[in-house]
Structure 1
């Protein structure tokens with residue numbers, strides 16, 4: 001009679017069963033590096049010596065690597081490797097017993113430089129299996145813990161799973177010649193919706209060469225009550241409803257119901273206060289009915305959980321990228337996100353902004369994050385905001401590829417001759433021009449409207 005896996009006892013202090021390893025492959029790879037030291041560089045993109053499980057073999061690899069730094073050419077004999085290890089042992093640097101001369105002499109005999117990359121791949125595969133087993137062991141312990149928290153623990157497990165297969169920066173190396181052909185193609189091919197995500201504002205799209213680009217971090221900054229959330233919803237509507245681009249809104253301040261109301265009002269030109277009062281006219285309802293099919297069909301996902309951490313966000317993004325091809329994430333807003341422990345709030349925000357930039361790059365999506373500005377604009381005669389007004393950390397400005405500052409003169413001066421207008425001040429545009437885009441603010445419809453004449 002077999003025991004149910006769920007009833008199998010698990011000692012919380014136990015380690016995973018024997019780690020997968022290919023000892024024969026480890027001997028061949030290390031011996032081959034001694035015989036042909038150039039292999040260390042040639043295999044660096046795909047092979048990590050930390051995956052060698054046998055301590056003395058791993059340190060033999062490191063000793064060989066140390067010797068080759070001063071070696072002009074030729075093999076490295078086992079006697080030289082032994083002298084290097086003996087020197088490290090004498091200085092206390094070697095944390096293991098000194099391998100014997102006979103061990104190294106016997107090792108040298110199994111060198112097979114031509115097959116070393118193949119054996120290296122076997123070592124890497126065994127290491128990935130070992131990390132997966134260790135990850136599963138940790139997941140079981142988390143799941144059986146009395147303190148198990150689905151939100152935190154599952155997000156943490158997903159983040160750990162990303163590290164099971166190591167990626168090497170060197171594997172991304174390319175020569176300029178390999179890249180040039182794509183540059184020439186881009187030079188004569190206009191971007192499409194598949195390449196860029198339209199913003200909904202003609203002049204802004206023109207400035208950004210067609211819209212938001214993948215892998216970019218965009219910061220929308222403004223003082224409170226300027227309309228950041230409304231502008232973010234306009235970007236989401238342009239992407240998901242008008243162009244069917246899979247989009248995610250992370251709303252940390254506004255509930256799903258209010259977001260739905262505002263999007264309906266913006267799309268159907270229904271006065272927001274009428275909808276709130278429940279006295280929408282028949283004409284407005286007819287207009288709403290006509291817009292409902294397009295809104296319903298839009299690949300727009302909304303999460304209004306008031307708690308959002310980077311592990312949770314990564315889990316959601318990973319899932320939606322795989323299932324619906326997510327391309328745009330909008331977070332409202334940065335200062336409400338949970339941050340990891342750090343020396344101070346400024347460092348915590350800096351770590352968060354860097355993580356958001358890496359998220360955009362890793363998944364090839366655009367991340368738009370709303371951000372509060374400090375009181376700088378209100379303390380100046382000229383109320384227009386500047387990029388330096390971004391609140392709490394200069395790292396936000398540094399990490400952002402694009403910074404758009406939202407400004408409305410009538411927010412400070414009700415009788416302003418520019419009442420009803422808003423400026424989208426592109427204060428930073430990495431690799432492109434900056435400019436100020438003027439649009440109309442229709443607060444009663446919960447939207448901004450393009451004023452471009454081109």
Structure 2
């Protein structure tokens with residue numbers, strides 16, 4: 001055994017293609033750092049202070065205000081607290097103005113907790129189904145590893161919301177309020193994932209041992225009862241029927257009795273159908289003017305996978321302007337952490353000058369940032385406003401965020417058009433604002449992409 005270990009150590013450099021850092025090379029690199037007055041001063045500053053405060057570009061301060069040519073009628077800011085439910089808050093926030101107009105009220109919020117419950121429950125069912133379907137594959141298989149990596153999580157996007165709402169409807173917040181676990185989701189999801197991984201291994205073993213489909217399904221149902229119990233204890237049980245009372249602007253008390261979630265949603269939306277909204281993407285790493293689908297990237301077994309039309313920025317922006325001008329907010333998803341000033345609520349590519357701080361350049365374009373995983377969509381918000389010049393060319397835009405009123409400009413984030421081009425990824429637009437060309441592409445069979453693609 002000792003002889004084999006010795007041979008392995010001797011052979012290791014033979015298989016190494018990279019060059020080792022020899023003493024001469026290290027000395028050359030060390031010698032390239034000239035500790036002049038600037039370097040000494042900046043070393044003292046960077047080692048003792050917040051980098052973003054030092055890199056903040058004072059010249060850019062005050063160059064972006066929060067006034068707009070066109071803005072959707074919105075009212076109030078929601079707060080997702082310590083959870084990753086931005087996509088769910090954003091999706092529901094799109095229809096808050098619709099509900100306020102419908103009921104003639106000045107404020108309203110849907111229950112995010114209600115759909116969150118069903119999202120985690122349906123994801124659990126999908127995970128267990130995937131465990132059965134891939135039981136013949138080894139645990140080391142890339143697909144199986146992907147499933148086990150995160151059986152359920154807070155994340156999602158517009159089509160996940162559509163899947164949920166079409167099956168379970170919507171309810172006002174009063175019908176299923178937030179809980180500590182819905183606002184602080186880490187421990188709950190961690191423990192549910194622990195249980196699901198255990199259940200997944202058991203189902204795999206049962207399948208390879210020859211148990212038939214009926215036995216596997218019965219076992220899965222018993223497992224889902226445990227998941228339902230965990231969710232109900234943390235989040236409360238979702239209502240089947242509920243009463244709702246509200247006071248309209250005329251100070252009249254209105255009572256709606258024996259509502260079903262689907263019935264309430266249909267009451268609010270009227271003729272609007274969730275499937276009439278189309279997701280558009282700006283992903284320069286692959287061809288534009290094509291329909292793409294993400295394999296098995298959904299939250300409900302019978303639901304739709306995530307799919308979208310990839311478009312150039314300028315085309316996408318044109319559709320956004322038309323929607324805002326018509327007073328329709330949109331679901332949007334971006335890399336919110338890039339060049340964000342939380343105090344002023346401004347996103348601008350010139351907010352921070354990191355190059356001057358370090359004396360090095362940062363030269364990747366959008367495609368390169370995606371490919372190297374330097375950038376990707378990290379947060380969903382409602383796109384509600386745009387400032388345009390005399391030629392209707394966009395200058396800046398605004399998000400309605402879900403971080404509470406203390407974040408940004410009273411809960412809103414304003415971003416320049418340049419920032420839009422670099423860090424906006426997904427927009428959901430009603431089909432009535434789209435061109436016939438885009439709608440035709442959306443109707444074509446999509447090219448399938450793997451769920452571990454850098455963009456997702």
Structure 3
């Protein structure tokens with residue numbers, strides 16, 4: 001009989017709460033920054049995917065929001081889910097957090113016109129933070145070699161993170177005047193390895209544990225854990241070689257790889273949605289709603305991207321800016337970010353509860369996890385996020401007057417997320433004082 005995901009976790013190896021928490025509390029600030037940018041300069045954001053404002057908003061969401069939470073989740077997941085501890089995590093994690101925060105902010109400022117010094121600062125700090133974390137992850141996993149299951153997915157994720165970093169540094173070097181990369185090709189490779197390899201690979205690895213455990217679904221089919229991670233990596237390698245061979249264009253030789261990548265992403269979304277339909281949790285659970293929204297968004301983005309690649313590869317029809325903007329909105333704000341929020345709303349109260357349980361030493365019972373992060377606040381955030389997504393999808397049709405509306409709603413959504421997390425932190429501190437008082441009184 002297979003072990004349940006919960007029974008396979010090593011709670012005794014959980015890191016101190018403050019290590020992952022710093023990432024979780026910083027991330028919404030970049031989402032708020034993205035909303036403010038859309039509110040003030042939204043017309044330029046949606047005028048073209050290549051404007052400085054569009055690149056700044058994109059990296060607020062990717063390097064600022066997504067990367068922060070993904071790194072924080074790995075700080076917790078590696079010891080608990082994979083049974084390995086990052087070397088020197090007590091000094092490494094604060095270093096990574098500080099470097100990634102400074103680098104992401106410098107990158108956004110650079111895209112908004114700060115110029116070469118800001119690009120150089122962004123490249124140096126992101127190289128330090130992301131590079132150190134990725135290398136530490138590879139070192140931690142070297143004793144648990146596998147190409148299948150959770151550990152296998154993580155083994156494939158860290159090289160994808162390094163590839164994304166190196167390609168990004170190549171592009172930053174060009175913007176700083178230190179190199180001359182083929183911009184369209186390097187950008188496509190950077191985005192491909194970042195979304196399919198790093199974000200997609202990590203989503204696969206974490207989902208194998210988080211979906212059955214927190215959403216009370218059946219386990220994933222065996223072929224997902226055994227084959228999807230290696231298949232994704234092989235397809236990414238084949239796609240990358242084909243893109244390099246095609247140069248700045250995208251010929252017919254790239255199309256099969258693109259369609260297979262899109263099919264794998266679409267198939268994973270369908271499998272996960274199918275598992276959620278069999279969940280023992282109530283259908284209205286807000287965390288599952290975040291997941292469903294994100295999985296539908298990712299599936300739609302995969303279909304649109306595949307259709308765009310087919311149009312370019314077969315008929316020579318360009319992947320226009322409007323289509324590219326819709327794909328980006330669906331993949332990021334409609335896809336990965338809702339899934340990340342749904343995951344965060346389960347992980348953070350669980351970590352707080354686990355820390356309070358340890359502090360209570362079995363003598364003081366911590367509050368229920370639903371009290372630590374109430375569902376009412378999550379639902380407000382979900383409604384705000386859904387409204388912002390609709391506005392973002394409409395914004396390319398009339399950027400000048402719809403983009404500021406989208407920006408206001410994005411700002412509201414991330415403000416609600418920040419308020420929910422800070423509310424959980426306030427309750428945690430209150431409970432720490434209560435537990436200490438109870439223990440002092442015997």
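Nothing in this text is a laboratory measurement; each read-out follows from the coordinates by a stated rule. Just so you know, these numbers come straight off a predicted model, no measurement behind them. Cβ atoms are built from the backbone, for glycine too; each structure is taken alone.
Taking volume of the Cα convex hull per residue in Å³ as the criterion, which structure among 1, 2, 3 has the greatest value?
Working: 1: 247; 2: 217; 3: 138.
Going through 1, 2, 3 one by one, volume of the Cα convex hull per residue in Å³ is largest in 1.
Work out the source of 1.0 here, i.e. which of 1, 2, 3 gives that when distance in nm of label points 7 Å out along Cα→Cβ at positions 64 and 120 is computed. Write out the running numbers ahead of the final one.
On the way: 1: 1.0; 2: 3.5; 3: 2.4.
Matching structure: 1.
Say we calculate Kirkwood radius over Cα pairs in Å, for residues 104-359 alone for every structure; which of 1, 2, 3 gives the highest result? Working shown, then result.
Numbers: 1: 22.4; 2: 21.6; 3: 19.6.
When Kirkwood radius over Cα pairs in Å, for residues 104-359 alone is calculated for 1, 2, 3, structure 1 comes out on top.
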